Structure P
Amino acid sequence: MAELLDFTKPHVLRNATEYTAAVVEIDQLLDLDPPPCSEDYERLEFLSVLVHAYEEASFPLGQLTTPQDVVTFMLEQKGFSQADLRQWLGGENPLRTFLQGTGSLSLPQIAQLREH
């Protein structure tokens, strides 16, 4: 098991290093499948609350992800450009209406995106 976080003086997770350590420990505890009311089970619950609080504070969901956000992220991750997207969506007008949020994707366009 990884080095445990020291909570002799309880505190919230203060940084990404503590957050990562807590997530690793949660994964290890989940693998153990501790019985309810055991020390490991209580630690699992405690760490889960801390991780949830850290995520809420550090990664707020302020707004929902849009289809445009998802497609833009996919382009960046795969090294594609808007020229590629224009080709898959069928031209400049469908690209513009999609990116501006004034038009939605058709099933064939979605199939093209999934293919790439």
Structure Q
Amino acid sequence: MDYCGPDYVIITSAPSGNKQKIATIAYNKQDGRTWRVCSDLVAASYPGTGDAFASVITGCLLQDDSLPEAIERAVHFINMGIKATFGYNHAPLDGMNQEKVLPYLKDPLPYFTYELLGSSE
């Protein structure tokens, strides 16, 4: 029987096993692999970060990046944006200051931290 769900499932703000880190978990139905990217936990919340995250994921996948590359770039972008916003006296309800970190989207990632958690193949 064929499963008719989404090709990818991505969970953000998952526990990482380290109180100073937060994880993003992604599952690829096509190859049955599960990936994880961890980032620093910042004690701040801004509306719209989920939309920005989804937009970066979509853009990366449309440019033929792999799922782990896409989640790596999205996690890196959102984490930098939250840190940049948190460092200023910025009203949280104004959302994350994306303009501050937008130029970094075109730069190569400085490193890859994604990990393969499992595979059903």
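Rg/Rh (Cα atoms, Kirkwood Rh), for residues 47-102 alone computed as 1.02: which structure among P, Q?
Structure Q accounts for this read-out.
Supply the structure label, taken from P, Q, corresponding to percent of Cα pairs over 24 Å apart with the calculated value 28.
Q
Where is distance in nm of label points 7 Å out along Cα→Cβ at positions 15 and 79 largest, in which of P, Q?
P
Once relative contact order in percent (Cα under 8 Å, 6 or more apart) is calculated for every structure in P, Q, which label goes with the largest value?
Checked P, Q; max of relative contact order in percent (Cα under 8 Å, 6 or more apart) sits with Q.
Can you spot which of P, Q the value 1.6 was calculated from, given it is distance in nm of label points 7 Å out along Cα→Cβ at positions 71 and 87?
Of the structures listed, the value fits P.
For structures P, Q, calculate distance in nm of label points 7 Å out along Cα→Cβ at positions 39 and 95 and state which one comes out highest.
P
Where does the value 2.0 come from, among P, Q, when distance in nm of label points 7 Å out along Cα→Cβ at positions 31 and 55 is the thing being computed?
P
Match the computed value -9500 of helix-only ellipticity at 222 nm (-39500 (n - 2.57) for each DSSP H run of 4 or more, over all residues; to 500) to one of the structures P, Q, and report its label.
Q
Every read-out reported here was derived from the displayed coordinates using simple, explicitly stated rules and does not represent laboratory data. All values derive from a computational prediction rather than experimental measurement. Cβ atoms are built from the backbone, for glycine too; each structure is taken alone.
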